[in-house]
Structure P
Amino acid sequence: NITVVRLFAYLHDKCRLDDGWDFEHGIRAAKMLHSIRRTLLKELSDNEFSLLEKACELHTTEHKTGEPTIDTCFDADRLDLNRVGIEPSPNKMATEQGAYYAEYPDKLEQIKSLLF
């Protein structure tokens, strides 16, 4: 669900206290979603909201859920770790596609250059 993935990208780190190790920021983000449920997130179905909430809550503690939308959120976050000097590892990805792009980051950069 691309809508959920896009919202996750924007919201999952909104409750970080800093850019260091903040283990509970995902839980705080999931709770924060309820405060914007009837405004910014009002167009989401209950299922979409639940997916977004779970993705935010679990992205720092779970490796893989088996739910394609949530796992895509996890991989998108992990593939962006190089922004803080962490090289994404293929064996830490939740999907085969994520593992591919972690192994071949130049391919991911090619796609990004087309999008941005």
Structure Q
Amino acid sequence: MSSDGRIFRDAWIAGVQEHFPGEPKAGYVAPWDETPDWERECAAAVYGQVRDFIVVSGGNTSKLTREQKGRFVATCWIAQIHKHIENPKPGYVADWSDLPLWQQETDADIFEAIERTQS
């Protein structure tokens, strides 16, 4: 489970470094060992949800658009936030259309990184 969460986190960090305009907050690019336990649990859970989605779709997720892939990651993440944080900040549970472009691109990158682990 830990390695699944790390794959998710590494993809998040790579996406932030590529897509974030300017200098990201330190917490956005903190390494796995400095990530809070609840966030590690979220990363591992969403990795599992994406992996399972890829499997049950017979590997046909490659036919999805990047937006569809990113939306799936974002929705799974929102559910985890609600599981771990009683009253999350609105930005933590924002709908896809309200996310900044850098975050949308990063979420799509995460999905595609998980897809690569399933090939």
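Hey, helix-only ellipticity at 222 nm (-39500 (n - 2.57) for each DSSP H run of 4 or more, over all residues; to 500) derived from one of P, Q reads -21000; which structure?
Value -21000 for helix-only ellipticity at 222 nm (-39500 (n - 2.57) for each DSSP H run of 4 or more, over all residues; to 500) corresponds to Q out of P, Q.
If you work out relative contact order in percent (Cα under 8 Å, 6 or more apart) for P, Q, which one comes out largest?
Structure Q gives the largest value of relative contact order in percent (Cα under 8 Å, 6 or more apart) among P, Q.
Quick note: the coordinates plus some simple rules give every number you see, no bench work behind them. In this text the structure is predicted, and so the values were computed from the model without any measurement.
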